[in-house]
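So, here's a batch of structures to check.
Here, each number is a calculation from the coordinates, and none is a lab measurement. A quick note: this is a predicted structure, and the numbers were derived from the prediction, not measured. Cβ atoms are built from the backbone, for glycine too; each structure is taken alone.
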Structure 1
């Protein structure tokens with residue numbers, strides 16, 4: 001399936017572009033069928049006369065941002081409203097908020113620093129520090 005998408009879109013990373021999610025849903029549906037892609041791995045699904053993103057693809061699509069060439073440029077792993085970003089050009093792609101690593105903000109919070117003190121020390125809003133702490137706590141609970 002990925003090889004077919006690579007060929008059609010002439011790119012090594014077809015799922016890192018907006019094409020299958022926005023412009024090429026009909027093509028993706030055809031390729032899924034031709035390649036006998038199992039339903040749990042589907043990128044798109046047919047709903048009456050419309051081709052929609054499958055649930056997992058929709059969740060991914062809501063968390064990514066595309067650049068002017070329609071390539072994924074950053075990911076918002078905690079959702080589009082969160083200040084937490086994964087951007088290969090910031091902190092080598094490690095999760096961060098306003099350029100500060102989320103794990104660093106969490107370490108300070110875990111060591112007992114009040115949110116207001118952390119926020120002031122990094123000149124960021126309290127809600128941004130809360131977003132970083134919540135993200136890191138979620139990651140740690142998943143890993144546990």
Structure 2
């Protein structure tokens with residue numbers, strides 16, 4: 001089950017909505033369906049941000065790759081500038097290779113670290129270093 005955690009800064013106007021987990025549309029068949037235009041908003045390519053990642057994953061899927069292990073949205077924090085975001089993590093495997101995406105901070109290009117929603121809520125605001133405040137959690141199917 002997927003959830004969206006909403007948090008905000010107690011001092012400035014910084015707000016975040018962070019996804020964790022998977023929804024009912026995130027099953028392997030839908031994620032790997034790159035040939036059907038109706039599936040485009042829900043396939044794995046729609047969850048990736050860089051063109052290089054999309055091309056790599058597309059080639060692997062066309063070569064028969066399958067998802068392996070746990071996959072879904074995880075919350076990330078930059079160890080350098082402390083920005084918080086979320087990304088879709090997965091492991092894709094075919095007969096030749098294994099691929100797992102690596103995500104980098106948009107601001108400072110540092111490799112991101114996975115954190116829990118609890119850790120995100122207890123973090124400091126990346127803009128003004130004030131306390132972050134929990135607003136709500138929404139659960140999606």
Structure 3
């Protein structure tokens with residue numbers, strides 16, 4: 001069975017996604033409404049995640065994956081912390097569709113990411129024409145909550 005998977009971090013880019021899921025097919029881009037992008041995890045392994053936040057939006061790239069692919073992604077993501085799979089709604093084009101995401105567990109603390117990881121996400125935002133301010137807000141939010149600002 002196939003699933004739609006919403007990527008909001010480096011897996012928005014084709015190369016890292018295809019390295020884990022060679023049969024992944026990009027469906028398009030969209031947003032997750034009422035979620036906020038942020039970075040969590042112990043340094044230097046802080047990675048992107050999303051969390052409920054009414055009124056916020058997170059740009060995403062949507063992939064068509066098999067259930068096995070989604071499991072493979074979950075296993076790969078454990079290298080970067082503790083994630084769980086969630087089913088949420090996303091807006092893709094003019095349609096609201098159910099998507100699968102991986103979200104950092106609540107026990108992970110906010111931390112800014114390392115510069116290489118952030119630059120990789122920044123490049124994907126530029127490639128897809130996403131609002132860079134959303135990414136910068138996520139970084140500032142994580143830094144402020146961590147106590148850097």
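Work out mean count of other Cβ atoms within 10 Å over residues 3-10 for each of structures 1, 2, 3, then name the structure with the largest result.
Structure 3 comes out on top.
Of the structures labelled 1, 2, 3, which one yields 0.93 when Rg/Rh (Cα atoms, Kirkwood Rh) is computed from its coordinates? Present the calculation step by step, with values, prior to reporting the outcome.
Details: 1: 1.09; 2: 1.01; 3: 0.93.
Matching structure: 3.
Match the computed value -3500 of helix-only ellipticity at 222 nm (-39500 (n - 2.57) for each DSSP H run of 4 or more, over all residues; to 500) to one of the structures 1, 2, 3, and report its label.
This value belongs to structure 2.
If Cα Rg over 2.2 N^0.38 Å, for residues 11-74 alone computes to 1.23, which of 1, 2, 3 did it come from? It would help to have the intermediate numbers written out before the result.
Details: 1: 1.10; 2: 1.31; 3: 1.23.
The correct label is 3.
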